[in-house]
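Taken together, the values in this text are just the output of simple stated rules run on the coordinates, not laboratory data. Small disclaimer: the values here were computed from a predicted structure and weren't measured. Cβ atoms are built from the backbone, for glycine too; each structure is taken alone.
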Structure I
Amino acid sequence: MDQGTASPAPPPHTGLATRLTRRKPVRRLVAESGQGEGGTLRRSLGVWQLTMISIGATLGTGIFVVLGEAVPEAGPAVVLSFVLAGITALFSALSYAELAGTIPVSGSAYSYTYATMGELIGWVIGWCLILEYGVSVAAVAVGWGEYLNELLDGTIGVTLPAVVSAPPGHGGIVNLPALLVVLLAMVFLLGGARESATANAVMVVIKVVALLMFCAVAVTGVRAGNYTPFAPLGLAGVNVAAATLFFSYIGFDAASTAGEEAKNPRRDLPRAIILSLVVVTVLYCLVAAVAVGAMPWRDFTGSEAALARVLEDVTGHAFWSVLLALGAVIAIASVVLAVLYGQTRILFTMARDGLIPSVFSRVHPRTGTPRANTLIVSAFCGLLAAAIPLGRLADATSIGTLFAFALVNLSVIVLRRTHPEMPRGFRVPLSPLLPLVGFGFCVWTMVGLDLITWTVFGLWLVVGLAIYFAYGIRHSRLDALDGEAR
C-alpha cells in the first residue's frame, strides 16, 4: 500500500465494532519507523541524549513551582507525597521501558495501545497525550514566568507588571513571558533533533547543579520543629498532594517519543527511561525534605517561587535566591523544550496513521524535523500558556497522563500474550503483577483529583471522540481487512 495515500474505505459489510477495535500490526509499526510525508526522521540520539531528554522533560516546574501548591495540602509529609507519586510513576516507567524497547517508534503510549487494544483506544490515548504534553508545555511556561520575575527583581530591581505577566482573571491580560519561552523552544526544535538534544543536555546539567546548590545552602536553616506535626492533614492530604505532584514526574516517558530518532532504540530507550526516573526521584525527595525543614509548611501557601523564597529566608539576603532563580529560568526552559519535542513526535505518528491531517507528518528535507507540526503545536501551546493559570493546567495534565499510563501498564500484559516471540530490550519483572499494580496506583491517584478536573477531562474526551468519528475513522490508513497478522 502507498504510504502517502489513505487506504481505501472498508467494505460496507465491515461493522463499526470491527473498525473501532482493529489493531495496527506491530511489525508494520516498526517497518514505518521514521517515515513521514516528504522525508525521514534522522537517527542521531544515543543513550546520553535520550536520558537527558527524559530528565529535561521531568525535572523542572514540579519541584521549582508546584511544590508551593503541594506543601499546604500535605504539610511536611509532602516528602511522602513525592515518594507515592514516584512509586506510581515507577511501575508505569517499567512498562514504558518494556514497550519502548519492543516497539521503538515515536508514538509512545499511543502506538503501544494502537497495537494492543485497537484503534479507538489508541486514539483516546493519543488524545490524552495531546492533553499531557500540550497542556504541560503551557503549565511549565507559566512557572517559567514566575522565576523570570524573581530573577529580574533580584538583579535589576524590575518586576514585570501583572498586566503582561499574568493570565486573564489573575490580574493580567496576557502572560508574555510564558509565550516567549514556548517560542524560544520552537526555534531550537526547528534546528534539528540533535541540536535540540545538545541544548537540552546543557540546560539539564545546569538545573541539577542549581538544585544541589539549594540543598547545600538551605540545609543550614533546617529546624526540627518544622517537621512537626509531620502529617497535619492526614493520609488524605498526602494522597491529594501526590495527585498534584504527579505532574512533577510527567516527562520520564519523553524518551519514548524519540524512538525513531534513537541510534539503538531497543537497548537505549529502556535504560534512559528508568535512569531518568531514578535521578529525578532522588533529587525531588532531597529538595522537598530540605525545603519543608527550612521553612514552616504554612508559609508555602501562595508561593509559586517557593525555593527562591526559602533561600532568601534562610540566608537573609537575595543573592542565593537570585542565583537559584537563574538556574530555574534555565531549568524550566529545558522542560518546555523537551516536552514540546515529545508533543510534535506523537502528532507526527498519529498523522502518519491518518487519524489527524497529514500536515503534522511532513518532514523538512534539510533539518529532518516536522517543521509545520512544530509551528502549529508551538502556537497552540503558547496561546494556552499566555491565557490560563498554572493550577488548572497542572491538574489537567496529571489526569490525562495517569489515564494514559494506566493503559500502558495493561498494554504490556496484552503484548506479552499476543506477541511473546518479539525481541524485548527490557522485560518488566513479575509480569503481570507489577503492571497490574501500576494500573492500580494510577487509578488511585486519579481519584485524588477534584471534580472540576474530572469534568474538564470528560469534556476533553468528548471533543476527542467527536473528532475521531468525524475525521479519524474515515481517514485511517489501517484497512480493517488487512491480511497481515495482528
Structure II
Amino acid sequence: MQTLVQTFMERRGDLLTALWQHLGISMASLVIAMMLAIPLAIWAARRPKWAEGLLQLTSVLQTIPSLALLGLLIPLVGIGTVPAVIALVIYALLPIFQNTYLGISEIDASIEEAADAFGMSRMRKLFKVELPIAMPQIISGIRTALVLIIGTATLAALIGAGGLGTFIMLGIDRNNTPLLLIGAISSALLAILLSALVRWFQTAKPKRALTVFGVILVLLAGGGAYSAYANRVETVTIAGKLGSEPEILINMYKDLIEANDSHVKVTLKPNFGKTTFLFSALQHDQIDIYPEFTGSVLETLVKGTNPKGMTAKQTYALAKQRLAKQEQMTLLKPMKYNNTYALAVTKQFKQQHHLKTIGDLTRIEGVLKPGMTLEFIDRNDGMKGLKKAYHLNTTAKSMEPALRYQAINDGRVNLVDAYSTDSELRQYNLALLTDNQHFFPTYQGAPLMKADFAKRHPQIVRALNRLAGQISETDMQEMNYDVNVKKQSAATVAHRYLVQHGLLKGAK
C-alpha cells in the first residue's frame, strides 16, 4: 500500500493528463455513438425488416477483436485519437441502438393509438409520448455503452492516443504492480462515476441536466482549445516503443535537442506502441522522430532481399539506402550497442542440459517449453526463420514481453526470446545461448525521421548525431536495470548518462 501511495504521488501529474485524455476520448465516442444509434433506431422502429438487419450488423461489429479493429483502421486513418474514437463508436452502437429500438417498438399499441386519436403529428408523438416512455431503456443502453467505452479505451494507449491505458501498459511492461493498479482502479472509478452521472441525468430536471451537460462539453472543448493554443508554435514530437529502453532514448533525444536550441519545444510520447504503429505514425506526420533499429528496418519496414552475414556497417548502409528510396526517410548515424534478438534460459537449465548454443536445443526439444512475444513468433528474423535455420521443431506460447520473464522465473516456461540489453537478464539471472549460425541480424539503434524534416531541421540532426557510436550494450542494460528494477525515472537515467559521458552539461 505504501508503494502504491508513493507511486501515485510521484505520478499524479501524469495521471491527471491520462485521465483527461481518457475522459475526452470516451465522451467524444459516446456522443458520436448516440448521434448515430438513437436516430437510426427511431427510424428502424417502424421498419422491422431493416431493424433486424441493423441489429445483426451492430452485433457483428461488436464481435471484432479490438486490437484487430485498430489494426484495420491504422492504414486508413493513421495512429492516435481518430482510430481510437472510431473503434469505440463501433463498439458502443449495439447497446444504444438495441435499447432505443426495443424501448420504442415495445410501447403498448393502445398508447400509440391514443396519441394518434389526439391528432398528434409523428414528431410531436415521438417527443411527447414515445421518447419519454422509452427513456429509461435508452438511458440503460447509454450506461452500458459508456462502461464498455471506458474499459475498451485503455487500448488507445497502444496507438498513441494516451489515456489510462498508458499506466496499465507501462505496469505490465515494467512488472510494476502499483502502475498497473493505478491505471485499472482509475478506469474503474471513472466508469462508476460517469455511469452514476448518466443515471442522475435520467432523474434530474431537464434544465438542470442540460446545464450540467453543457458545462461538461464546454470543459472538454476548452481543454482541447487550450491545448491547440499552447501548441500553436511548431513542436517536435518524439515517440518511443513500449519499454524502458525506448523511453530512455527519447529522453536523451529531448535533452540533446533542447540543449542545442532553447527555442525548440519537444513533446515526448513514450510507450507509443509496436514497430508498425510508430512507423505508420511517422508516415502520417503524427510524430516527427522515433528510435528504430537497423535490423528491424530491413526485416519489417522496407522491401527487398537481405543478404546473410552482413556487418553492422553494411546493415546500416542498406537500411538507410532503402528507407531513403522507398519511404523518403532518413536514419541518422547509429549508436554503438547491438540490441539483437537472443534466446535465453536460466543458468540452472543451461548447466543441467549442457547448453551453449541455440543449435544445442535440438537435442532437448522434448523438454522445451518456450514462451515468447507474439512479434518474435511471427517475424522472419524471429521464431519463423529461427526454426528453419536451426531445424527446431517446437511451438512457443505467445506472451506479453514482461510476462514471459515472469513465466521463466516461475518455471512455467524454460526458453524465452530476449533482447541482449534487457535488464531482466540480470534481474532473473538468465543466460543467453550463442547464435552459432549467425542468424540474427544486427540491431543498432538510430533516430528515424522523414527526409524533409531532417532537411528543415539541420540543428536537430546535429544534436542527435552526438549519440552516434555512443552507449555500449553494458551501458544500455545497466540503464534499463535502473529504470525497471531500481524504479528510477527514464528521464533521470537518460540525463545522467549524457552528463557523465560529456554529451551534455549541467545537472537536472
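Before moving on, here are some points about what is shown:
- Test item: log10 I(q)/I(0) by the Debye sum over Cα atoms at q = 0.26 Å⁻¹, for residues 362-417 alone calculated as -0.92, pick one of I, II: I
- Which entry (I, II) yields the derived value 28.5 for mean count of other Cβ atoms within 10 Å over residues 242-249: I
- Structure (I, II) behind the derived value -19000 of helix-only ellipticity at 222 nm (-39500 (n - 2.57) for each DSSP H run of 4 or more, over all residues; to 500): II
- Which entry (I, II) yields the derived value 35 for percent of Cα pairs over 39 Å apart: II
- When relative contact order in percent (Cα under 8 Å, 6 or more apart) is computed across structures I, II, the figure 15 traces back to II.
- Label whose coordinates, when FRET efficiency 1/(1 + (r/R0)^6) of positions 114 and 338 (r between Cβ atoms, R0 = 30 Å, to 0.05) is calculated, return 0.80 (choices I, II): I
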